[in-house]
Structure 1
Amino acid sequence: MVLGMTRVGRVTRLPRTESERSRSLGEVEMLAWLLDNSIPVPGTGRRFGIDALIGFVPVLGDMVSGGIGLFVVWRASRFGLPRIAVARMLANTVIDIAVGAIPILGDAFDLWFKANTRNLAIMRRRLEEPAASTRDDWLVVAGMVGAVVAVVLLLGWLLVSVVAALVGLLS
């Protein structure tokens, strides 16, 4: 660190001891498994978790599973991961919450997307190779931001088109 300047890039609240680190990692792994893969579907080899079941309860279910998903990201952020990796994990959780809130479609999406399992994979990869490039994380986050901007622009264009058509019908 240079005097007068701060280095930004990693969250620096690492677990103090190896046993604390193992316990924290175990909590994240257990929550990800419980939310995304704890229930086998007989004869298919597929699994889903309580996230998909909780999501059937309108509004409250999505809030509860989203809150637990955010806890997973918060817990993972305490390991000193690069901020962009934490941002990518947060984006996965926000996508899970936003799309999961759509009735029926969101429940089907929860069966496929498994944000917590994705976040656990990001966390493990960063813990196994802490000096690895964050290029992929930057590309994914940039792609997500680009997709959000495109959707907002499309919805804006659609709204303007509908209003213009209504004004044309009324005049």
Structure 2
Amino acid sequence: MRDDSDVDGSDMDAASPGDASAADPHRGVEPAEQAAAMMTAAGMARMPARVMMALVAAPDGGYTAAQLGERLGVSAAAVSGAVRYLQQLHFIQRRSRPGDRRDRYEFVHDPFYSSIVGNMPVYSRLSEYIDEIAAEHDDDQGAHDRALELAEFFRFLSVRMLQIVEDWREQRRD
């Protein structure tokens, strides 16, 4: 069983000599917190947003749960819930290192691309369900029109998101 519960920083991995982060193991704290605050304002839960941004700013190899707790000044339980949530969204991944008894967490390369592509069928199916709502309200113009507009929006979103993903792929090839 892995021990991720010690968040006082006493079990943090020692920085290797010459490591750029040896002097300050937690760089980019303020902009990461600001980005997390913006994500929270946009609707993401606070602790997952903070953990995700901490991992974006993490040194190569990510952080252990203890290091995340130390960086964020939060409990092991808070870290545990946030990493579980972010793993379910496929935004972060847990990795083991040979010889290290603790797992490390890393930000997944290009998670939003994967999330958008994975949700493409959802937008199409949503528009179909909402079209059915509109059809059942042909005697209520307000409900009918609202449903039609929302269904049209999801169809539009599906097409545009696919275009955005293709544009992103093309831009990265350049």
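Any read-out appearing in this document is the output of simple, stated calculations on the displayed coordinates, not a laboratory observation. Everything numeric here is computed off the predicted structure, so don't read it as measured data. Cβ atoms are built from the backbone, for glycine too; each structure is taken alone.
So here's what we get for this one:
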| read-out | value |
| --- | --- |
| Identity of the structure behind -23500 (criterion: helix-only ellipticity at 222 nm (-39500 (n - 2.57) for each DSSP H run of 4 or more, over all residues; to 500), calculated), options 1, 2 | 1 |
| If mean count of other Cβ atoms within 10 Å over residues 111-118 is computed and equals 13.9, the structure in 1, 2 | 2 |
| Per FRET efficiency 1/(1 + (r/R0)^6) of positions 79 and 135 (r between Cβ atoms, R0 = 35 Å, to 0.05), the highest-valued of structures 1, 2 | 1 |
| Source structure (of 1, 2) for Rg and Dmax of the Cα atoms in Å, computed value 19.9, 73 | 1 |
| Highest-scoring label, criterion being mean count of other Cβ atoms within 10 Å over residues 31-38, among 1, 2 | 1 |
| Structures 1, 2, by distance in nm of label points 7 Å out along Cα→Cβ at positions 55 and 71: label with the highest value | 1 |
| Relative contact order in percent (Cα under 8 Å, 6 or more apart) derived as 23 - corresponding label from 1, 2 | 1 |
